[in-house]
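A.B. asks: Some structures are shown below for you to check.
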Structure 1
Amino acid sequence: MTFCAKGVALFTIGATLTCAAFAKSTVVLPALTNNLVCHYDFDHPVETDATRESDLGYSKTTLHLVNGGASMRIEDAAYPGAGQSMQTQQVNPAVNGNDDWKAGVFDANGVESLDAFSSVRGTTLMGWAKPTGMNPSPNTMTAEPGDTYNAVGLFGVLSGTSDGHAVRALLEVIKVSGTPRLVALGRRDDGGNSLILAADDDWQLLIPANKWTHLAATFDFDNGEMALYRNGKPLPATYTANNDSWRVSGDPEPDVTSSSNPAGIKIGGSFPQNTAEKNAFNGRFDDLMCLDRALTAAEVRQQFEHFSATGRRSQ
């Protein structure tokens, strides 16, 4: 292993990396660098295409800013020292179309650069979110004008057989027994049952309107456990089912996800390939991170504290 300036490791996993790429991720806790598959801070458009965002993680999975393109980058810092953030939103609540602002990447055959999430024992999703409009959004997929979606899509990694909606790991707001809750939703096997961990408190208090909040969810597929965090602190939460949804009981071998590569990433709504619209999030995101293991509670807290301790290096 070689090292860049300030001791940041340079290594290769399915892609050729450079020290310059890691220099742009100084807000990442150094101990987490080796596990940082994807990191989007929305300050690094692809040089030749401003509708795409560079990945500061090791996978180099370029993100597509769907429908809104470069206009989705907003001058609204999630924390002191941060730069731009990204706006997602429902564009036309009265029409079943494909114009919602969202982001992601999709390949029905699997995104090769996301192979770190195949046959993996754990995953972590974390990032900043700020609701800026009506959530949940009006449901454009039904004829009833008063209908709203039953979920608000935040961000997640798709399953290997996903059509752009089904996920392997997801943070979202969804109705649980008729009440919207902030949840972590995980699926170990492609096509298998999902497991949902729902925060006990009102989601609008956990993610208040017009205010930046840092969220994290950990997925321990080997032990069949998840956890939710807000601003670095664990959230009281309850599983919506008591059964062994991930089928991990009684097997002495490590339990991992399906061996297929994820079909992509979705942010701010489903179907990043823009073939349909569902579960739009009217709000903003910043410093979204996907890691290839389930972080400990201490690591989540330390990463949250690291944002205010370092800020983002000016470019």
Structure 2
Amino acid sequence: MANLISNASSTWTGAATWALTETGTGATQTTRSASTVTTTNYVYSSAFTGTNTNVVDGVLLYIDRATTTGTFSVALSEDNGTTATREVTINANDLGADPGWVFFKFGSTLTLDGGTDYKVGIKGSSAGNVAVYRDGTAGNWTRLLRRTTAATAAAADNLYIVGEWTAAATGTDITVTMDSTSATDYGTLDIGDRGVLTWGTTAATAYILQLSGNLNIWEGGTYNQGTVATPMPRDSTATLQFDCATDGEFGLIVNTGGTAVLQGQSRTIGKDIDRCLLNTDEAVNSTSLGVNTDTGWLDNDRSAGPPRTKTT
């Protein structure tokens, strides 16, 4: 199992869509049990190990905007917080007002040296303008570092789809096209700020996405399983499946600030009927019903009706 972060706008199964994350001791911290707002000086995380020769290009944080005032800065230090070795600064109002995953891409990559003195720091030009989530240790920010090493998504992988912030009011959306047609059982899927997951809409295709975890859509994230403009074709299927050990263990969660669209074509060309009225009396055990319109519904479609009543 690996944690992968989107690296480019491409297909779900593509070899260049995803990138590995740094796995040195303490580098990954995904607990978000508390949060702390910014001060005007850098507050650094607990120290962690950067694996020798691994190359990183940015940091993924779980944050939300507290005010729209000033700027917010993220730093990666390779000397225990003495120096902001790599730094990204954006406007506080570039961020959403609700919590979610946000990726900050460095202006240049950093090659790690195997030291145990790496730290992630955060600050605001205005105190209290951004809330940054952490574990139970003050300042130990929730984080993942993206490497420049591409990877193909595999079973049990936890996946993060996010765009990139590079400077104030400057960034790039990343769109991943879901083209999987095999029941590979992935882990969790999180769609964060400037990230988009859009299902393919090729005709006569049986798309399937299976997860052993939640599909979370956070502030600024978008999930399209067909759209109004480009609905799922009527001769294709789009199966979102959760591999739950117990009922209700996992599901699709659209958090505040997230967007989800699920749109398919009507079952029959020119037919967009979702209800009708019965217009004939049927015999006991009848297997057909008379209705008041040409619905276009097909054999084995499921329908629901009102409760039966008895007239004497």
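We did not get these values from a lab; they are worked out from the coordinates using the rules stated. Please read these numbers as outputs of a predicted model, since none were measured by experiment. Cβ atoms are built from the backbone, for glycine too; each structure is taken alone.
A.B. asks: Work out which structure the value -2000 belongs to, where helix-only ellipticity at 222 nm (-39500 (n - 2.57) for each DSSP H run of 4 or more, over all residues; to 500) was derived from one of 1, 2.
C.D. replies: Only structure 1 yields this read-out.
A.B. asks: Once volume of the Cα convex hull per residue in Å³ is calculated for every structure in 1, 2, which label goes with the largest value?
C.D. replies: 2
A.B. asks: Where does the value 26 come from, among 1, 2, when relative contact order in percent (Cα under 8 Å, 6 or more apart) is the thing being computed?
C.D. replies: Among 1, 2, the structure yielding 26 for relative contact order in percent (Cα under 8 Å, 6 or more apart) is 1.
A.B. asks: Upon calculation of mean count of other Cβ atoms within 10 Å over residues 35-42 from the atomic coordinates, which of the structures 1, 2 produces 25.0?
C.D. replies: 1
A.B. asks: When Cα extents along the principal axes in Å, for residues 187-298 alone is computed for each of 1, 2, which one produces 54, 36, 28?
C.D. replies: Derived from the structure labelled 2.
A.B. asks: Let me ask something additional. Which of the displayed structures (1, 2) returns the greatest value of mean count of other Cβ atoms within 10 Å over residues 83-90 on calculation?
C.D. replies: 1
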